[in-house]
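For reference, the structures are reproduced in the following blocks.
Read-outs throughout are calculated quantities, based only on the coordinates presented, and are distinct from any laboratory measurement. Model, not experiment: these values are computed from the prediction. Cβ atoms are built from the backbone, for glycine too; each structure is taken alone.
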Structure 1
Amino acid sequence: MPPRFARWPVRHHQPRRSFTEERMSTAVLDPSVATSYYIDAPKPGLYRDVAFDTYRRWAAANHSTLKHFQKSALHARYAMLNPEPQTEAQAIGHAIHVAILEPERFAKSFDVMPYLGKRQSSIVRAEEDKYRKERPEITFLDVADHKLCLALRDATWAHPAAKEILSSPGVNELSAVWNDRETGVVCKGRQDRFGSWGGWPTLVDLKSTEDASRGAFSRSIHKYGYDQQAACYLDGFDVLSPFEGDRRYVLLAVEKAPPYAIAVYELDQDSIAAGRRKYRAHLEEYARCLESGQWPGLGDGADLISLPSYALKDEEHY
């Protein structure tokens, strides 16, 4: 069944209040914290050509929000109300994504900042700012970062499986909005690529990493919750476009240092099921917090605590 990329009509569930609308608990957070960063998410559907900053501001739950519930609802709430600006590492990550997924756009939209002098000089920094303002359509990178983007692009496209996936019919940077079937919560996701691979609808996630080997990257999947992200996005696509069968979820693991090794992994169904159990628990807690206006922290009482099991085992030697 070939994939479709139009904005599919969907049945609208009655959503719960978004976190920009529900009352804040003064016992949990300072109610003066501004929520003007967020804007209403669009109607459920798939959206192309949405700027990442616009997507980030959509008031909806996503993997980045839900992962904070692993610590507590209070931590998740704080992260929502205090969105961090894009870091330099994230900016480079975006450039890497464009270089690999859309090489032609990278060539037109990214360039090396010419050497105008030593940056310790305020005059030189002012000249750089002026140079950027005169070319708003270009994102400027330093020489090393630009070379890294090109090296990763070439390495990825030289990998047979990666090239086949990226060359297959599909769209990049696809933003999705849906209402969760069970809770009614408005959710969102941004898929690096959605297309067809081997005749199957396939969601592709590009991950830069220090170590793309099977064992190391398997640990990264667990550490960073890629399994939860996969399950959440697959469920969202199923809401928007039900599919009889399993969509494939592929991770392109790209090493950021020479020799720029590339690995292609399809996440298995057991891992996706495990991710689904975890993200569903977080999403259901999120829904309860929206309903009650309470975002509990690490507990109000006093608990016993002990050394971790490995430390207690070490004590056996004494």
Structure 2
Amino acid sequence: MLSRLSDEIRVRIRPWRLVPFAMLLPAAFLLILLNMLTSSYGIYLSFLDWSFFRVERRFEVVGLNNYYALFTDPVFHTAVKNTLIWSTVIVPSSFLVGLYIALLLNEEVKAKSVFRTMVLMPWATPLVVAAVAWSFIFAPDIGPLNDLLFRLGMPQMKYLNWLGNEIFAFPIVMGVQIWRWAPFFAITLLAGLQAIPSDFYDAAEIDGAGVIERFRYITLPLLFPVATVVLLQGLIWSFHNFTLVFIMTHGGPGNVSELITIYLWRQAFPLAHVAKAASVGAILMLILAILGTAWVLKILGQETTE
């Protein structure tokens, strides 16, 4: 009786099915160790008075004082406002530019692979290299842009500090970020476009549908699942942008391009308010957790539908 029961259990479990889970264990362990423990410790720090300048009071519990200090700090309000503007401008603009490029690349043209490689170059360029290069382009006096404007008969533009101007700094950085992100959107959307059967377009063309009708009633509905996932992923990424803005403007001038991530860095290192920075990280982590959960649920729902 017992031998028969053990044979049935062995047949039902089938050890080979456990191999994928065993292979995932090292990655799962590192994920828990590096993410869960550090995140938990960061949340713990946000309730303390931890500072490099007050060593004797590092582990003094202050409750929600750090969060209260955040919500009463006008610079934090500016950082939140700028981050919302950043996300609402960057993500849709990158998507629209990427969609336009994807539609062009989806056409039958010669040397299509060459054009795809060229489109990917902004995305493949290291972020630090791109930020330094664009900073040089907009540099006063020695920048190529100012030199070009000077040669075109605008001498007053020779010494204009674009990235030091409160009007131009933030839009310029957003434009550079769109330049960098649009290729990623383009290649991803291009993969979605190529998955649409050409029979649909042929049938619509026979029925007399024009380009706009085919785009509206065939391309957009069938591209919607891919577009939704890409937009949500871009929204998540937009909330933790740091390197590009930090290198080009350092959040300035006058906090005009201050993002939440730059505010967090400023609190943690130059100002040494580690606990306050941890509270910023906890708020940002909550926002990203909500967006990430929505992204995963969207992907799972898409897979279930398919």
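Quick notes on this one:
- Each of the structures 1, 2 was assessed by FRET efficiency 1/(1 + (r/R0)^6) of positions 77 and 165 (r between Cβ atoms, R0 = 41 Å, to 0.05); the largest value belongs to 2.
- Each of the structures 1, 2 was assessed by distance in nm of label points 7 Å out along Cα→Cβ at positions 125 and 293; the largest value belongs to 1.
- For FRET efficiency 1/(1 + (r/R0)^6) of positions 69 and 229 (r between Cβ atoms, R0 = 35 Å, to 0.05) computed as 0.40, the structure of 1, 2 it came from: 2
- Value 2.6, calculated as distance in nm of label points 7 Å out along Cα→Cβ at positions 53 and 285, assigned to which of 1, 2: 2
- When distance in nm of label points 7 Å out along Cα→Cβ at positions 85 and 269 is worked out for each of 1, 2, structure 1 gives the greatest result.
- Value -22000, calculated as helix-only ellipticity at 222 nm (-39500 (n - 2.57) for each DSSP H run of 4 or more, over all residues; to 500), assigned to which of 1, 2: 2
- Structure from which 57, 42, 29 was derived, Cα extents along the principal axes in Å, for residues 37-196 alone, options 1, 2: 1
- Calculated for structures 1, 2, relative contact order in percent (Cα under 8 Å, 6 or more apart) is largest in 2.
- Among 1, 2, structure where Rg/Rh (Cα atoms, Kirkwood Rh) as derived comes to 1.09: 2
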